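Structures for review follow.
What follows is calculated from the coordinates using simple rules that are stated; it is not laboratory data. These numbers come from a predicted model, not from an experiment. Cβ atoms are built from the backbone, for glycine too; each structure is taken alone.
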Structure I
């Protein structure tokens with residue numbers, strides 16, 4: 001299995017190369033040369049597997065430069081009942097007629113990001129140990145990626161984490177999860193801006209190839225293919241739980257900001273998983289909903305990026321979106337470069353041609369939008385009718401899913417996080433504070449470590465350089 005860039009660099013690379021690299025040298029994102037196809041016989045064989053066994057089977061299709069026994073050991077160590085609180089790892093919970101919730105938030109940081117990040121931490125440690133190297137991870141978070149990455153990487157040999165977050169724009173619980181970590185290899189940088197500013201800095205640093213190589217910079221954002229690949233697994237797991245035979249189809253609704261989570265569903269569908277629809281649910285920052293309705297993609301500046309009660313989706317520049325558009329355009333790297341490398345950089349927008357827009361339907365995508373009033377109503381209604389307490393992002397998904405259900409086709413909503421991370425909105429909806437796991441009861445009173453930084457790539461690079469001592473003079 002070899003990997004190429006969405007922007008035209010056809011140099012074939014193996015998995016372990018792109019695992020540590022993040023962006024391709026031409027600024028594009030990595031994708032496999034072709035998606036492995038899963039036959040009906042393979043689906044039938046996979047149906048009875050445990051989550052760890054299923055993960056090994058899927059990952060093995062994409063990773064052929066790690067010995068199978070080593071990969072199996074890494075996967076088995078990652079997906080355990082001890083880490084995720086349940087033998088099923090991602091159990092389905094009914095939310096009414098034809099609608100269910102796939103529980104993805106039972107990991108250490110109570111968010112779906114743990115599903116991939118726990119594996120990524122083990123993969124990084126393994127590969128760095130194999131090479132005798134170190135890695136300095138530069139990431140951006142709108143709330144959950146940061147804590148999931150830091151909890152996965154804390155104490156890992158050869159790894160440092162430098163995580164950028166938008167100052168004051170995460171929930172108090174999310175801030176406390178990150179800033180309370182005292183591990184020496186964890187650095188939290190609170191940026192004066194929005195998530196898109198943080199993400200732009202990560203890309204700018206990654207695109208400085210000399211700096212990236214000197215200071216051994218890697219990424220954990222969903223621009224990293226390994227993280228997206230790990231997320232493909234729970235689409236298969238959800239499908240098997242929602243169906244009895246492999247001639248049935250299901251749909252998924254995915255709360256989305258950066259497009260990584262739903263892009264994993266796109267990959268699963270391209271592999272042959274019987275998915276009818278992939279429904280993208282946005283909040284008031286509705287760049288993606290606008291695209292799927294019109295074929296026009298217009299990023300917003302900081303002033304136009306709303307601060308909402310589903311803050312992990314307060315994103316107006318969806319990094320992973322480029323992977324889908326590359327496939328939509330028939331894997332035309334030159335056209336993808338024209339749109340993302342030039343039109344977005346120059347004008348902040350692009351519009352697909354009529355023919356290109358018409359192709360969207362063939363990929364199964366639909367979309368919808370949710371507001372604060374919608375999510376509060378949805379949280380309240382879901383609690384009263386189902387006895388299920390859901391977080392604000394998941395509520396966006398449930399609201400949009402209810403508008404796109406088709407009789408006879410199970411609709412699965414991917415859970416984003418546990419309600420404990422967004423207590424103020426939950427209390428507004430149902431009149432009581434959500435339960436907090438006992439181990440995190442004192443989280444918001446713990447001492448904190450973070451550094452305030454301007455939204456400036458040069459300043460961030462200087463900070464990185466001063467905190468990677470062994471790279472000095474390299």
Structure II
């Protein structure tokens with residue numbers, strides 16, 4: 001019965017509860033909040049035992065059935081089976097089995113890397129985005145409707161979304177990215193696509209400027225409805241739900257018994273990937289520790305160390321050699337805070353009224369306190385929320401360029417394994433913060449080919465890339481450059497849609 005379906009609520013408490021399919025195409029809640037399950041689905045010990053030896057597609061069906069329970073089981077299984085195949089996640093890397101979809105690479109006993117970058121764009125975003133593309137197509141076909149996807153990317157979301165949506169009937173993609181802030185490979189992956197339903201918009205600014213535009217458009221409810229705007233960023237809970245699956249798969253691969261606990265180290269700029277781990281732990285997966293790794297843009301690390309959440313402006317968001325984490329406003333962090341404050345939506349609204357307040361002055365200057373500051377910050381130190389933080393088993397740390405060069409070099413010399421810059425951040429912080437009793441699983445972010453300048457600096461050699469992507473930087477590029485202005489983006493969408 002409909003009344004028994006999983007319901008999704010907004011972190012800000014002023015939007016009606018909806019089903020999975022209803023939030024699938026929408027993105028932000030109408031009140032500006034983010035959707036979460038009314039109650040996290042629970043996984044029993046019997047289910048963990050039954051799931052341990054499932055294939056990736058079988059496991060994805062078991063996990064996602066708890067979220068997408070308004071999609072008929074046969075339809076959901078068909079969509080998942082179409083998505084998670086060796087043909088889609090074709091891995092050519094030595095020592096890995098493509099049939100595993102997400103092979104676990106063991107460096108030594110108790111130290112692992114979970115390979116998540118075997119999809120079409122060589123980044124972990126493919127794990128969820130390929131599914132999202134098929135879910136969108138299914139839902140739109142059922143509704144005889146169309147969708148204009150508006151997204152922002154700091155590097156990998158854009159290409160993963162475009163490759164997942166290219167050629168999909170009834171779907172257009174408008175993807176915003178920060179001009180000149182991605183690697184050449186990442187840029188070429190996006191801008192070289194010539195599909196007529198894909199539109200690349202390079203914004204003169206940083207990722208947070210692009211993300212702010214996406215949120216502003218999503219909060220213009222009339223425009224959003226008129227132009228049928230949806231999103232693929234991790235503000236879309238369907239994407240985060242799909243990412244929950246590989247935490248279960250990694251756990252089963254690294255353990256022999258469901259009595260064991262593990263630590264996951266997660267490179268994170270927007271709190272989306274680690275938010276999926278948080279949800280997996282809340283569902284009952286035996287995660288003893290979640291370790292969040294940032295780069296020089298350490299807004300999230302600062303919060304978990306000090307209790308102060310201080311989003312930075314563009315002038316204080318650094319362009320680094322792990323560019324997908326060059327983010328100073330973590331959109332998904334609101335979901336975690338909702339749980340931390342006991343799911344008190346009024347408290348979330350209060351905190352985010354500070355975060356979203358207009359900035360007046362240098363966001364890094366002045367002493368922080370719990371009141372509104374010129375930087376649009378809040379501080380939970382000395383509150384019951386700070387005292388409650390340890391129960392979520394989260395640790396954090398920061399990695400800089402010298403750290404990632406050192407980690408890439410050491411891993412290559414000691415294990416003969418080449419990793420990308422973001423995964424290096426995750427390993428560096430994970431090894432520093434892990435509890436000694438826990439096996440450590442570092443989530444891979446991307447293949448090294450996407451960041452060849454840094455690999456060359458670290459190892460003095462070129463990273464390998466699939467033959468199909470050789471010379472991608474030399475292909476003709478299709479992109480429109482704009483200032484960071486929501487009205488300009490709206491005008492562009494209007495000009496290129498029929499809605």
Structures I, II, by distance in nm of label points 7 Å out along Cα→Cβ at positions 321 and 345: label with the highest value: II
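Who wins on mean projected area of the Cα convex hull in nm², for residues 393-432 alone among I, II, i.e. which is largest? Intermediate values should be presented prior to the final figure.
Working: I: 3.3; II: 2.8.
Once mean projected area of the Cα convex hull in nm², for residues 393-432 alone is worked out for each structure, I has the highest.
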Among I, II, structure where mean count of other Cβ atoms within 10 Å over residues 121-128 as derived comes to 21.0: I
